[in-house]
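J.: Below: a set of structures, written as structure tokens.
The numbers here are math on the coordinates, done by the rules we state, and not lab data. What you are looking at is a predicted structure, and each value in this text was computed from that prediction instead of being measured. Cβ atoms are built from the backbone, for glycine too; each structure is taken alone.
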Structure P
Amino acid sequence: MAAEFLKNDVQTVNPNQPVVLTTSIGCNKGYVYHRPESGIITLRGVVNCPNACFATYQATVNCNIAIPSTGTVGPISIALAIDGEGIPTSTAIAMPAAVAAEPPTDANFYNVTSTAIIRVPKGCCYNLSVENTSAGATPTDPAPSILVKNANLVVDRIA
């Protein structure tokens, strides 16, 4: 079972906020649920074996990210997040040399990909999202908004 979510348009994503996605291929078994035009996907802990304690999913995100023309040059990042908390091992970082032109062109974007294995306890649900986890260029700078384009999130039920 696999479900796919995407968003091709350029969108501005504020710090610690999810990338808004649309359903491309839905889950016909109800294990993965997505409310249209939301950035949150619900993973259900439905198990097929009476002795299983977890449902296991593999989530892979691929997207292009850039710094808006109003931003400051510095590292930018996205990560998969469970219930609003980023999964540190899923952080994907880019270091653009310049801010995006207005309007942004493909040359302004950096492609990033990340994967995480997520185990959902039997009978529970986790909310999965792709979030802007960028920090300020220096410790005193505020976290920046980023541009996200061609976002694609694939969720596979692997056990």
Structure Q
Amino acid sequence: MAGTFTQIYIQYVFAVKGRENLLQKTWRDEVFKYMAGIIKGKNQKPIIVNGVTDHVHVFVGLKPSMPISDLVRDIKNNSSNFINEQHFIKGKFSWQEGYGAFSYAHSQIDNVYQYIVNQEEHHRKKTFKEEYVEFLHKFEIEYDEKYLFDWLD
């Protein structure tokens, strides 16, 4: 649409089904690059995709023509198909239902990027559950514990 200018930055966070440690270091960068390709293919801007064995952070410059839920659906569906087609794991790979989506200002891009790029180091000190609940509190998102991801405790 002519005359429409936007800057919307969204961080998606989602987990492997059952929070299993399936995203192995030997091939997960290939999956993250594939996810960035999905985002580009949807005419959106991938800023960074990174994660650890049980979850992923996807930071995107989003155009308002693409609903947040549609993009995360497409990333999850297409990347799980890719993982299964490549036979990276035995059995069927899938993502858990649900996701977190958190918005940021342009001035926060570098901080969010650095946070995502350092996921392995970050998770030496904090579990994914601690991190995720911290996001929910930081963004003042009400939640019911029973509807959070299936936590393996």
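J.: When you work out distance in nm of label points 7 Å out along Cα→Cβ at positions 7 and 79 for each of the structures P, Q, which one comes out largest?
T.: The structure with the largest value is Q.
J.: Still on this structure: Tell me which of P, Q gives 1.00 when you compute FRET efficiency 1/(1 + (r/R0)^6) of positions 39 and 71 (r between Cβ atoms, R0 = 25 Å, to 0.05).
T.: Among P, Q, the structure yielding 1.00 for FRET efficiency 1/(1 + (r/R0)^6) of positions 39 and 71 (r between Cβ atoms, R0 = 25 Å, to 0.05) is Q.
J.: Continuing with this model, one more query. Quick one: helix-only ellipticity at 222 nm (-39500 (n - 2.57) for each DSSP H run of 4 or more, over all residues; to 500) came out at 0 when computed from one of P, Q, so which one is it?
T.: The value was obtained from structure P.
J.: Figure out for me which of the structures P, Q the number 12.5 belongs to, where mean count of other Cβ atoms within 10 Å over residues 87-94 was derived from the coordinates.
T.: Source structure: Q.
J.: If relative contact order in percent (Cα under 8 Å, 6 or more apart) comes out at 34 when worked out from the coordinates, which of P, Q was used?
T.: Among P, Q, the structure yielding 34 for relative contact order in percent (Cα under 8 Å, 6 or more apart) is Q.
J.: Same structure, new question: Supply the structure label, taken from P, Q, corresponding to FRET efficiency 1/(1 + (r/R0)^6) of positions 63 and 143 (r between Cβ atoms, R0 = 25 Å, to 0.05) with the calculated value 0.90.
T.: It must be structure P, since only it matches.
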